[in-house]
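Each in structure tokens, the structures are laid out below.
Bear in mind that the values in this text are calculations on the coordinates, not laboratory data. This one's a predicted model, so the numbers in the text were calculated from it and none came from an experiment. Cβ atoms are built from the backbone, for glycine too; each structure is taken alone.
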Structure P
């Protein structure tokens, strides 16, 4: 996905859904990678090099944890979160979070798993999707609302006039994926895959835009 700010290329991001296993149990490994590039990043001398990995149990629909390696300008952050879905306890290793043990409830989701579950379940037109989320030491209910339908011209294998649905996840301030504050809207293909193909977020000055550049089907979604 290509990201732009004030109509200038700011960077690119990749989302992956990969098969994995732990102790012989099949899992999904969800990955998000974002890197700055282009004239805008050069002009502001602001480098982004983020990598986030989460592990998700598709049978129980529970997150097992998330790891973040974030490099954004001078800001450096490393975080490891291990979640026990049965006890509802999360253990957090992060120098910016003093508390290490959190009661998060049964089957809490990390931010990447929440995106995957929203795609898998879909969002009804008249009923928002409510998901238990734990991110950056904050536990809350993520509300995802259906906003409407649009047709977009997309790269292969989708093509021109592709039907999409528009949804809005209401993220807590300081949490999230790619954009940490401001209103976020996502466009998903209007089919059973619900592939993220566009995002828009209003920020303090202007907006951040992300548009799909390529898509490769895999064993996940």
Structure Q
């Protein structure tokens, strides 16, 4: 028989998962194909680069290409340089193929994933692993991430359980060349993030919190 502490933990998890069902993503059509460029601001170092998402339709599939370009300079010296090119293939709401090539301060990091029956087969720096088929990359362009139970780190392939999704109301942001009203969500899965989506489900801003710093991605 489960002990009281185990029952309490199980009850807390059940409440959290039940809450997922009530967090309806923003209504509206699927995000339109096109190119979406995000400026990246670091809380300590200022503007550090761009994050570009290119969406295209190919029959029943949605293809998302990602180009990340980061350069951090301190006193005119490059302290951190990172580039990444990634490709996501989606079909029927599921990630069916993924490839990522990252170069971080001279080190290459390769990651691939593909649908394998009911699972997602991942091959990354730590070797091969299997994740549930509904696992989504941590790149949050797809508003359906608000319903995910597990996520895969877009760079390393590390798999994390989603531990919290909290709707935090609407805010008006300066993004996409003007003022945009967006719904705000706290999203925790290994790393804490805040995500903003407009009424059509378009990602207009997101923040990543790590090591006491905040990195903000804002749609230009």
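The value 3.2 for distance in nm of label points 7 Å out along Cα→Cβ at positions 34 and 186 was derived from one model only; which of P, Q is it? The structure behind it is Q. Work out which structure the value 26, 22, 17 belongs to, where semi-axes √(5λ) of the Cα gyration tensor in Å was derived from one of P, Q. The value was obtained from structure P.
Here distance in nm of label points 7 Å out along Cα→Cβ at positions 50 and 210 was derived from just one of the structures P, Q, and that gives 2.1; the source is Q. Which of P, Q yields 21.4 for mean count of other Cβ atoms within 10 Å over residues 138-145, as computed? Answer for the origin of the read-out: Q.
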